[in-house]
Each structure stands twice: as C-alpha cells, then as structure tokens.
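The data blocks that follow each hold one structure.
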Structure I
Amino acid sequence: MIELTLQTILAFMLLGAVVGFMAGLLGIGGGGIMVPVLTSLLLSHNVPLADVMHIALGTSMASIIVTSAASMIAHHQHQGVIWELVKKITPGVLFGTVFATYWVSVMQAEVLAIFFSVFMAYVSIQMFLNFQVKPERKLPDTLPLCFAGGGIGAISALVAIGGGTLTVPYLTWHNINLKQAIGTSAAVGFPIAIAGTIGYMINGWSYQSNTEYLYGYVYLPAVLLISLVSYTTAPMGAKMAHQLPIPILKKIFACFLIFLSLKMLLSII
C-alpha cells in the first residue's frame, strides 16, 4: 500500500523537478529517470515485486502527458510540426501503444526490467557517442509510416517514453530536417502518452490493491505532483541549455541513466 506521507509527496515533487529540468536542458523524455526512481519508491512502500514495474511504467507514461502537450504546442507555434505526417503515423502509433500495454499487463516484472534496462543502455550509448543517422531516403507512403508508428508506439509504451528517441532518428533518416523532426516527434509523443495511459489504466483495472487513487497501473497523486513541478522546471532547463556545456552534460547524463537502470534491474532481479 502506498501511503501519501509528506516524505512521499516531496519525493514525487523532487522527481518532477529533475525530470522537467532535464527535459528542458537536454531535450529528453522523463521515462528513463521516472521508471527507475518510481520503482525504488514503490518498493519502499512494500508494493509487491510482481507489480512494481507495471505501476512504475503506467505512472511514468501518464506523467508525460502534460509535458508532451506543452512541447507539442511550443513546436507548433514555431511551425516545427509537419501535421500531415502526424496524421499518417498516428493510427499506427495508437495501435502499437495500446497493444503493448496489454502485453505489459501479462509480462513478468523481471522481463520488463531487463527490456527497460537494455533499451536505456542503447539510449545512453547513443547519447554518449552523440550518434546521428545520415539521411538516405525519402519518406515512405502512408502504410509503411503506419507500421513504423506501430513499432514506435509499442516500444514507447514498453519503456514509458514519449517516443522521441525513436521518432527523431527515423524522420531524419528519411530526409526530414532536424528541427521539424523534433517538432513532429513532440506532436507524435502526445497521442503516445494519452493512449499509453489509457492502456495502462484499462489493462491494469483488475489489479487488486489497498492503495487509494490507483487506477489500473496509474497512481494519480504521483502523476499530478510530478506533472505540476516538471511543467514549471522545464523552462528553467531550456534557459540553462544556452549557458552550459551540453555535450559534456549529455555524457554525464548517459552514465547516470545506465546507473539508474542497473540499480532498478538489480532491485527487481
């Protein structure tokens, strides 16, 4: 049972502050931070080991809704979103996201922890090496885009991210310029967050718990506290991005992500 003590409230708010600041500073989603930290917090409240990853993933996904919406609006105002592309890729994204949340509900916590850690290791290495894909081809037709969206949505739901780690490289690989790729990715991230949250709520609805305000695999107080604070700290991070050595910070953050993922993996296994 999760007790909403002052210490727990402050922990969620601190997590929101870090997630928002890092999102603004480095342009990354919060799942890589939120899932491992939420896992540790939930384990400290004696949440069963078999369910802890599911609740951490669902709560993290729901916490992305506000920041992804704000990011989408900001990029739209700067004409950085290719809406025609968003329309084509979104059906696949929605299907892949909802489908993945069903599989999460029947997967063991150990399997989820391993998948999350391996994916975060990939993200960290990509960030550490500052790997950039080279444009090689034109954007495919609607059906291949839909299939690509399904894969992006499914993996995003499995690791509770907004999809930018996958969408931006995919779009730049198909000759979309980086600024529009980031803006379009932000717009795609919003339906991923919405569909993922609904999926985690529905597929976890049968989960039995004494915890109040736990809807399926989404713990509402954590979502509200994390979102409220991250929304206010994201602009601070964005402002600092112009004053700090970002390449060095990315390397440090990549190592930090690997540490968090390994810590979470060891606590589960």
Structure II
Amino acid sequence: MLTHPNFDPIAVQLGPISIHWYGLMYLVGFATVWLLGRYRIAKGDATITTKSFEDLIFFCVLGVVIGGRLGYILFYKPGAYLTNPIAIFYVWEGGMSFHGGLLGVIAAMIWFAHRERYSFLNVADFLAPLIPLGLAAGRLGNFINGELWGRPSDLPWAMVFPLAGDDITRHPSQLYEMLLEGVLLFIILWWFSGKQRKTGQVSGLFLIGYGSLRFLVEYTREPDTFLGLFWGLLSMGQLLSLPMIFAGIALFILSRDKSIPAP
C-alpha cells in the first residue's frame, strides 16, 4: 500500500517569511510559459516582440491570480468567503479555480490585444500551446500539498492521502491531471501549432483538449465534500468544463482565414 509522502507545504523558511511549494509551482509554471514563448519568438515563429510578450505575461499573471481566486470563491465557496472575507487573501492555503483563471487570462488577452492592436484570436493562438506545461506545474503543486486527492481505488499505484483523514487508497488524480492536461495536451498543441492553421483553431483545440481531459479525469477525482455531485452525476469541474468543450468545437469549426501561429 502506497502512502502520500505528506510533504511539508513550506519549501523554504527565511525567518518570518515562508515560501510555499504551491507558490513555487506557480512561479515554475509562469517561467515555463515565458521560456517557451521566447523560444518561439527567437525561432521566428511569431511576429510579437519580446517586450510585448513580457507585457502579455505580466497581464496574464494578474489574470491567473485574480481570476483563479475569484473563480474559486464564486464557483466553489461563495458563502464561506462571504462570512470570512479576509480569507480571500490567504492564497498560500490553496483555493484556486482553473476555470476562473482561464477567464482572467482571457480578459488579460483582450486588454493586451486592444492595447497593442493585435487580433485577439492570434494572441490566443500564440499563447495556448505555451500554457499546458504551466498547468502541469500547478497540478504537481496540488500533489505536493496532498490536496485534491482522488476517489477510492485498488490500483497498484493508488495511495493513502493523510489529509483525507482515512486509510482508503485513492487515485493520485493530481498526477493524472499533470500528465494529461499538462504533458499530453502540451505535446498535442505544440505539434498542432507548429504548422500554419486557421485563425482560432489552436485556441479551439486547447479548449476542446483541456475541457475533455478534465471532464474525464474528474471521474477519478474525489468531489468536493461541500458540493458533492450535481444530480448525482457531475462534479463542479465537469460542469465548468462542458462550456469549454462546446466553445472550442464552435471556434474550431467556425475558423476561417489562414493565420500565422502568432499575433
């Protein structure tokens, strides 16, 4: 029987300052997006300048943090944070929503495209293939924290998560998400975006890919105890993923003009 290592959530303690693994994984994720974007710019696969790309990353960081936090509050625990508003700022304790973060990034891209006079869809097509490895880092952070564990399982790699408060072996669903929504989706998008595609198709494939993979992995992930399953069938993560899938399919089908893979 495997047991989660129960890592110390604090990676580095510098006097009164605590650096948490969760925050470090976010930094790794943003750094990965920045490095991949710089690589494509250096190869001549993008018309966006390095300076503009760094501005885009800055806006997207704000979008991820603000959107992810607000999304978690609104989608998952509106009542709890209404009674204790100061807890909104306790981001080191976790409580981020990917779907909220995605909405925040979309808002950031809209602002950036308007300011720099780029096509929004071209900006999205450039950014989409850079994101999955950043998501993988975030899911690794969830695993290190021992949170978001899976449903009961007797598979050889199932493990006991001490924070679950029981001795039940469970799917390490955080690692499934890291590998599927992170590594696998990155490989697909990186390959797909390496050739000229119609405007919006790369973004559409990202929405379809993430939404579908997240929907499937949710069947191995323990539903939030304070929400459970809606209609006894679907988790909140699945409900929020469905609009992504439908929007991605519509965007992919309705894409028209040829485009270079960057703004």
Structure III
Amino acid sequence: MIDPQAIRGALSSLMILYGMSVLSTPDVEETVSLIAMMARQEQIGIREMSLVPKRKATTLDDMQRRVIEMLPGCGMVIARDLLQYFGSIKGIVSATEEELRSLPGIGAKKAEEIYRVLNAEYESIDTEKELETAIENSPELLFEKPVTMLARQHYIFTEEKERHIVDMVFFDHDADELVLVELKKGRLLVDHYYQIKRYIDNAPKSGLLRAFLEKGSSIRGVLATIEECKLDMGDSNVSVCIVDRNKAIKVLKGLRDRRFDSMSSTIE
C-alpha cells in the first residue's frame, strides 16, 4: 500500500544524508530506479518532513484545539480553556500578556512564552529556494564586486540527455567570468564539489553559457551554504562561501515587508 517511489526516496535519503554506503536491490531495474532517485534528490534536494506526530481531526473544534496545543505549555486542557476563554484562535493570537495571565493556569512565564511565539517575527532560512531568493535580491551576500544574474535554476543537458540544474548563474563583468553557484542549506560535502565540477564540465552544452565561453569568458564555481564548514578540495576554480545567515534573513524580511506594503497600497 506504499508507493515504490516513496520507498526509493527514503532509501536514497539514507545514503545522501546519513552516509549509508551499501544498499541491496533485487534486480537491475530497481538499481536503476534507485540511482535515478538519488540523482533527483541531489539536484533538487530532499524535502524535509515534520517529526511531530499528527492525528486526523474530525471536527472544526478539534482542529482549533490542535492548533493551540502546539503553543508552549499547552496540552489539551489548557488549549480547551484558552479557546473557551478567548472564543477563537484569533482571540488568543490578539491577546496581550496580561490578558493571557488572567486565565487560571497561565502563569507569567507561560504567558510570556505564548505571547513571544505568537508575536515574534519569523526569522529562518528553511529552504535552498529561500537562500536563492535572498542572493538574487542581494548578490553582495556572495560577491564583493557587482555582478549580473543570468539565470536561476538553469538547465544543462549533456550529450547523453542527462539533466543538470545549476542553482544560479552570474556574470562578473570586471573579471569577464561566468560564475556557477550551487547552494546548500546544510553542511557542504565532497559530493557537492563533484556536483559543481560536472556543471562546469558540461557548461559548453548550454546555449546561454556557450555564448559567453565562445567570446573568451572564463568560468568558475561557487559552493555556498549558511552552515559553517571546512571543505577545501584544493581547486582554485571552485570556491566555498559561507553566507551570513542573519544578513540573508534580513533580506528576506525586507522583501516580506515590501510585499505587505504593496498589498496595503493596493487595498487603499
């Protein structure tokens, strides 16, 4: 009753994320399918899954209780009492610390924690896509000199019709240089170095990149992440960049503020 692709995805993630080195497959076809899944996950990443157990809600009030149960110190009883007291999830979200403390069973510390969770601005880099967005809008997160972004999620097809996806492509006018960027949210691994080397080797097969290369432009790769790492392959053509997490988050927050300002202006 489980999709075979889901099983392959789980097995593939064990090798990519956790370093399992040997897997058994029943036949050549299954081996090919597993390798294809690994290649796909290396290209587009592995979707994160919530480890919080979930049960299926059957009614609206049950769904409302489950939302409030996720707040600090709120089990089923406190969640029920909060909803009865404030009347709705919106009422709880809009409550002040003093109002939260007015409910029996909610002390000063618990009220402070609930209020902070409900009102603190969200600050996180959750996906590589968000990191791409931050760099697209603020290339100085990666580069010291001005550059031009040529493409995002750029496809390169080899002669064997294999598809490679380059996260971002920039052009450094001062250095007359193409820069292929591979972004990772987590720690960089040796496999990521070989991944971007494949991009560089196959760059002439991309119409966009070939046009620059034929004019004499050079090409190099950048591996970027928000996690501290010490990957050094001794290759002057591939560099490692640690993106400042706080600066990237600040860029995303600025984009969010501008989006809401634009929405407000439209409504007015």
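A short reminder: the numbers here are calculations on the coordinates, not readings from a lab. All figures in this text were calculated on a predicted structure; none of them were measured in a lab. Cβ atoms are built from the backbone, for glycine too; each structure is taken alone.
Numerical summary
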{"quantity": "Given 17.5, 54 for Rg and Dmax of the Cα atoms in Å, calculated: source structure among I, II, III", "calculated": "I"}
{"quantity": "Structure with the greatest value (metric distance in nm of label points 7 Å out along Cα→Cβ at positions 83 and 115, set I, II, III)", "calculated": "II"}
{"quantity": "At a computed -15000 (helix-only ellipticity at 222 nm (-39500 (n - 2.57) for each DSSP H run of 4 or more, over all residues; to 500)), which of I, II, III", "calculated": "III"}
{"quantity": "Value 198, calculated as volume of the Cα convex hull per residue in Å³, for residues 35-194 alone, assigned to which of I, II, III", "calculated": "III"}
{"quantity": "Structure responsible for 22, with relative contact order in percent (Cα under 8 Å, 6 or more apart) calculated and labels I, II, III on offer", "calculated": "II"}
{"quantity": "For distance in nm of label points 7 Å out along Cα→Cβ at positions 171 and 203 computed as 3.1, the structure of I, II, III it came from", "calculated": "II"}
